[in-house]
1. One of I, II was used to compute percent of Cα pairs over 30 Å apart, and the answer was 38. Which one was it?
2. Distance in nm of label points 7 Å out along Cα→Cβ at positions 161 and 249 was computed and gave 2.1; which structure, I, II, did it come from?
3. To which of I, II does the computed value 20 (relative contact order in percent (Cα under 8 Å, 6 or more apart)) belong?
4. Computing distance in nm of label points 7 Å out along Cα→Cβ at positions 41 and 169 for each of I, II, which one ends up highest?
Structure I
């Protein structure tokens, strides 16, 4: 299968390109320098002679989007629309990477793939718009939502916490935000498995199984460093005010993944222990 990956220099894009190559796939990686996905002429010229286009390019600065929503919209909605349009014209399938921020974050049970979108932030609104645009342009598209990403190829929560844990005697981390820490390499694996399984068009959740708070996750990060998890104290989101609201509950359900005959990503804690040497050693 011939793959094209936009946003290939990002944390997820790097792992996706690496995994596809390791599995013997034909892959064309395109970073920001190689393709501006908001340029319709360039996108139409570049997206050709492939079977699947995975769009990992995105505006991910959540707080900055509050003051620059038009710019975030251009990258998170207009860009994906152009990519999906070009992919459909070339006979390829689009895989659009999306986010838990399209939901309101106030649920108490995992969000199914068909739950109503109700974003509470500019970032969430622009990503939701991107989903709608891709579905409209490419009837064969897959929307793959993920959350709480970490990896070796970029800045991420566990690497930040590890650095702070090495510098300090104690940390205070919120207990009132719950989600599914997810390794970018596992997302790449799931995207590949969905693609090779010829999964039906629709929405799929690429997050680890189970759930934990940022506080609970940090305890395992500290443990991976050989330090005492007791150094991680509890606090609430009120201690860390931010421009954009953070979802209190970012747990996504995996029913559509199973329905496609594909196994969801495993338990978050098991996957973290597998990832920690690479992520923290990077």
Structure II
């Protein structure tokens, strides 16, 4: 099978960017399989994602393509990233006591729906050990209290570095990350919030929603930042509910939504379809 690569670009918008990129790929005997682009009129920023296959008698390697792309990136002051689709991102999942999102991600991973390498599960409780080890994955039990939080997070950081983690997924990890950990994980940590943000932040959002008599509930997958539940949003989904639904009904419906939203956000992230645009995201879905 010929090598397939993904190129993502972010730079100030100007004439000639697309022509320069496509001409370069053609000169390297690469064929474009998929291409998306977006120009943010508000900021004048250009975004592009290109999937291409390297052909020719001697297909160019990732390192060679990076060398060839460098002059074009310099010409347009691009933030350009190149990825080999054969290399699976290394993912660490973090969870507390609620296992529905973890179970869903592990099932999708085992069935080949998520092209990642899950390197383990971290938890501040021991409740998810059995399901994790059933999937033959390492389980890192790191309990935490208010007093031990700094030390616990240093253990998490050391684990992320030792396992060469590309992406951390908070699958209902019910702890607020410190500014230091948020900084370490900037742009590579996804959280699922059991609410259609920005409404009903914090604890028990479904009960808050039920008390307000809402007619729509949902879930939000977003990047983790130091602003609680206010990181750039990757994906959201809603379901209609009525006055006949109890708070417990809303929890059940919401958990189903959480699973699908988190799985989509994770898939888009590892497919390099999500590009940051300040407090927003560009998602080439």
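1. II
2. Numbers: I: 2.1; II: 5.1.
Source structure for this number: I.
3. So the calculation was done on I.
4. On the way: I: 6.3; II: 3.7.
Comparing I, II by distance in nm of label points 7 Å out along Cα→Cβ at positions 41 and 169, the maximum is at I.
Bear in mind these aren't lab numbers, they're just calculated from the coordinates by the rules spelled out. Remember, predicted model here, so these are calculated numbers, not experimental data. Cβ atoms are built from the backbone, for glycine too; each structure is taken alone.
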